Structure formats: structure tokens, C-alpha cells
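So, here come the structures, one by one.
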Structure I
Amino acid sequence: MFKIYKCDSEAFNELTLDKLVKNTWFNLVNPTIEELNMVAAATKAPLDFLKAALDEEERSRIELDENFMLVLTNIPVMLSETNYDTLPLGIIISPDFIITVCLENNPVVYEFNSESARTFNTAKRTRFLFQILYKSATYYLKYLRQINRQTDQIEVDLRRSMKNKEIFQLMDLQKGLTYFTASLRSNGVVMDRLLRLRLNSQSQHLIKMYEEDEDLLEDVIIENNQAIQMVEMYSHIMGSMTDAFASIISNNLNMVMKFLASMTIILAIPTMIASFWGMNVRVPFSDGNPFGFLFVLGIASVITAVSAFVLLKKRLF
């Protein structure tokens, strides 16, 4: 699926290929090979640039062609309450068009719609590129704050229940943080190269940076670095928390097993005494003493109480 938009900070219009004009934005979401060929024919963009973001394992990078530049970045996505991942987003810039390609609908690109038309202009392709990168960095920070809140809630639940469910949730969050770490670092390399490209004469016809654009790119770099620091801190906290609760659960299991072993010893004492008195041999009180049962019960109770006291003194309860 692909759609074509033109926005000039006042109007947000959707176009078709037969009415294509310059300074438009092609937004491709999980396109078919036929759609890729149509966009490539209309924009003259290299087909390998258009296909780059359709591989989930692609890492962030920049590629330059004569009249096209591919900026491949990784954006955050929230799959479920405790499941986060990243997706490659390809942004292709030419002198006449800007093209975005992604495997799925995502909140980063969705932010640029008719309601926010006053905040961006498809003719200002460099600034539009930086705005997309800035929005991606803000979503990283947003999801990291959500992960932090979820971690605090899981910690509270673990203190009460100690179930495997909470441990699995922590593992899912930790996996998402690992994806975020790798993506944010590679995105940082891309942003640093974009900052250097403003001095490259071969790319100045594709990237025209004004003072406001440079300030925006510096803001993107600051936000990305802040996200890297946050994800490293949360990863360390979550790893320590997982290890601590795993140790607590193991210690609780040891305490339960110790208690059960002590109870087994205590219950075995009256059972053993009753077994001795039940043997088919002559034993005390076997001559029909009316208080025999009470004597046996008393002996068993005394020995059991002494054994329980000894185990209690040795902290085996």
C-alpha cells in the first residue's frame, strides 16, 4: 500500500500517480513488488533503496546515489503491554520527492497527518527528514518511560506473589530494551553522519541545511543520546532486579523445602511409636491397661514436642 501527499504547512492533500507533482511525499507501508515498481518508475528512485527497509534485520545506515539519498533508521514499536521491538524505516530523499518505506503502520509516520499539517512541509525535505527522526527519538523516550512504570508495577506484584508470570514479563521488557539499545546506537551513527554531510559538496543538492535545520538535527542527537543513557540505566536496573528476584524465589523455595523436611521428621516420630506398639509382640500396656492408650499418646507427644523444640532452636522452621 502507498499513498502520496503534498503539504505546504497550510493544506494537506492526497494525490494520485496520474496527478503527480513535485515536492510530494510517498508513504509506502508493506508495499508489493508491483507497487515498488510503480513508485520507482514515477520517482526514478533505485529499487534497492525502496526495498532496503523491507528487511526486518536491516540496521541503520546512509547510502548516497547520484540524485538519491537513503536514510535507514530504526523506529520503536509497541507490540503489546510488555513487548517492544524496532522496525527499519527507510527515508529516501531526491531533489523532487521524499519517500518513506516501512513494513507496518507505525506511530512515528502517523504523526504527520492532516491534523499536524501546519508543523511540516513536504517541500522542505531536509527539515521533514529531521522531524521524522526527532519524532522517532521522542517515541523511544515515551516507551522507555512506559517500561519504567511497568517495571515498578511488576516489582510490586513480585513482592506479593513471586509467580513466574512477572518474571516472564521482566524478560520481555529486558528483551525490548536490548533491541532499543542496538537501534539507538546505530541511529546515533546515522545522525552524526548527517551532521557531517552538510559540508559534503556531493550531497548539498539533496540536503540543504539552514540554521533552523542544524538546530533541529542537534536536538535529535540530544534526544537520541538521552534515550541511550536511559535505556542503559533501565537495562542495568532490570537486570539487577531479575537476578535479585530469581535469588529470592530460590531462597523461598529452600525455606519451604526446609520446613517440609522438619515437618516430615516431626510427624514421623508419633508414626514410628505407634508402629512399635502395633507390632505382634509383647509390649508395655498390652495387658489391657485402660490408660495404655493415653500413656502411649503422652510419650509420643512429649518426644514430638522435644524434637520440635530442638529443630526450632536450630532455625529449621
Structure II
Amino acid sequence: MIRARHCAQRAVHGIVLLDKPAGITSNGALQHVKRLYQARKAGHTGSLDPLASGLLPICLGEATKISGFLLGADKYYRVSIVLGVTTNTADADGDIVETRTVPALVEDELRALLNRFVGRIQQVPPMYSAIKRQGQPLYRLALQGLQVERAPREVDILSLVLRHVATPLIELDVHCSKGTYIRTLAEDIGAMLGCGAHVKTLRRLKVGPFAEAGLITLQELMDLGAEGGADALDSRLLPMETAVNHWPDVRLPDDVAFILKRGQPVLVPHAPTQGWVRLFGLNSDFLGVGHILDDGRVAPKRLVNY
């Protein structure tokens, strides 16, 4: 009897800034990276639609404990929107539902219309989404031809910049909060123009502190692994603490770090007086993240172990 060979999994920790290609799911990209690194544990930091490309931070090993802070971070996108055509998925992967005439577009008037979406707005999540209703993702219901009522959600559109107009196509840069559906934003813009719309292309440019400059493609990772093995792949890992680079550092003597690692808040001279902090030992080992309590002590929140 011949048994399938399984690669030994590694305890590998860090963040890969993957340039997800269009045409695959975020989970598919995640599993590919996990296999390449032979990592025991991996997670991504917010799904991109199959149609979308761009920045998908993938956390390996203990970095998964920090991934939640990237899930909550602001996102930046570049989107091209086709006006006059509505699809059932609100993007180019869907079936055309309706076609309408696109009104004459005057750029100044279009910018004024777009400004109405800037700020805190309400969005109704699309049926083709992973949001669950009674334990079942909405997209599965949508594939059965079902429509269910969805409660609107508040999101923040921090900026909406018109980059280009070539009727019926417009291109926008979007800076938004977590939970924003760019497909829904496109639909709502089309509805306000009276002609409908859908997303043609979507690319994520930035997540929290991470931007396009450090991206690597799946093919580049495969080539690295083939040529240089695990060491070459590991050279592209970012330290997990870079996910929260904007937080101040607190460095702990060994005896204080020992207490904190047992889950106890500690008093650290000259520590910040409020907010989140990154925790380090005196030898610069990253210990995790903490939060300043009202009494000034540093409380551990997510500790890493590697």
C-alpha cells in the first residue's frame, strides 16, 4: 500500500504581504501560502472578493494573535465602476440584471455627488457576502435565488477621490473603515445617478500600516521556495509587531515581564498613560500587546509564545 507523503509543518511566525491575484478566493490564497511555508497555523486579515486583487496580509503562527488588529484597520482601495449596468453580484463576475442609459457626466457635479458618501453612512450588505443568517452565509442563499432582508450597517468613508472619467467608466480611490462593501458603494452611486452600476475591477492598496510597496505575488513566493527553500521564504516575512507599528513601545525588565506573561497587569515607570502598547523584553523580544488601565498599569491582552 502506498501512502501519501505529508510535508512536516513548521513553527513559522510573521506576516506575508501577499499580492492576491484576481480570480481566486482569499481563503484559496491563504491555503496556498500556508502550504508553501509549511506553516502550522495561518490566517488572513480581511477577505477580498475573488474579482479583487491587491494587499492581503497573511499572518503565520503567533502572528495570528495580532491579525484582529489588522481586521479593524482602515483600508484603501482603487476601484473602477461601470455605470449603466447592474449585476446580481454588484461586480463583473455576476449576471447582468438591468441596463440603463448613463446621464451626461460633468466632473464637478460628479465630485459633488461623491462627497455625499463621505463620512459615516449606512450600507445594506449585499446578498453575495459571507455574512451569516441563521448560521448560513448569505451568498449560499443568493445562489439558491433567495433574497432576505439585511439590516443596514454603519461604515465610515474617510475619503472618496475621483481619479478618472471615461463614460460609462469611472475610477475612484476609496479610504474606508472596516466592514465597508465597495460593491455596495458602487451600487449606491449608480442608484443616485439613476442608472445603476457595478464594480469592474477592485484593488486593495493599503491595510493599516501596510502598503503596496512590500507586496509579493504567489508566483514570486513559489519561485523563492523553489530556489532557496524555507530560508528564502522566511526572508520575506515581516515581524508580527509591524502590524501595530503606530502604537508606542513599552520595554519590560525580566522580572516584570515574568509577571506580565502570567497574565497580571504590571506597573512600568514612564509608560504611556492610556491606549494600546507594544510589549518588549529588554532584549527587544516582542512579547505581545497590552492596554493601559485606568490606574496606569499595563495589562496584557495578546501575548505571543515562540
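A short reminder: the numbers here are calculations on the coordinates, not readings from a lab. Just so you know, these numbers come straight off a predicted model, no measurement behind them. Cβ atoms are built from the backbone, for glycine too; each structure is taken alone.
Can you rank I, II by FRET efficiency 1/(1 + (r/R0)^6) of positions 85 and 117 (r between Cβ atoms, R0 = 35 Å, to 0.05) and just name the one with the largest value?
II
Assuming 0.25 is FRET efficiency 1/(1 + (r/R0)^6) of positions 157 and 261 (r between Cβ atoms, R0 = 25 Å, to 0.05) as calculated from a single structure, say which of I, II it is. Mind showing how you got there, number by number?
Values: I: 0.25; II: 0.05.
The correct label is I.
From I, II, which structure was helix-only ellipticity at 222 nm (-39500 (n - 2.57) for each DSSP H run of 4 or more, over all residues; to 500) = -6500 calculated on?
Values: I: -20000; II: -6500.
Of the options listed, only II reproduces it.
Given a value of 1.18 for Rg/Rh (Cα atoms, Kirkwood Rh), for residues 165-268 alone, calculated from one of I, II, which structure does it belong to? It would help to have the intermediate numbers written out before the result.
Values: I: 1.41; II: 1.18.
Comparing all candidates, it corresponds to II.
Looking just at relative contact order in percent (Cα under 8 Å, 6 or more apart), which of the labels I, II belongs to the structure with the highest value?
On the way: I: 16; II: 20.
With respect to relative contact order in percent (Cα under 8 Å, 6 or more apart), the highest-scoring structure among I, II is II.
Using Kirkwood radius over Cα pairs in Å as the calculated read-out, with 24.5 as its value, let me know the right label among I, II.
I
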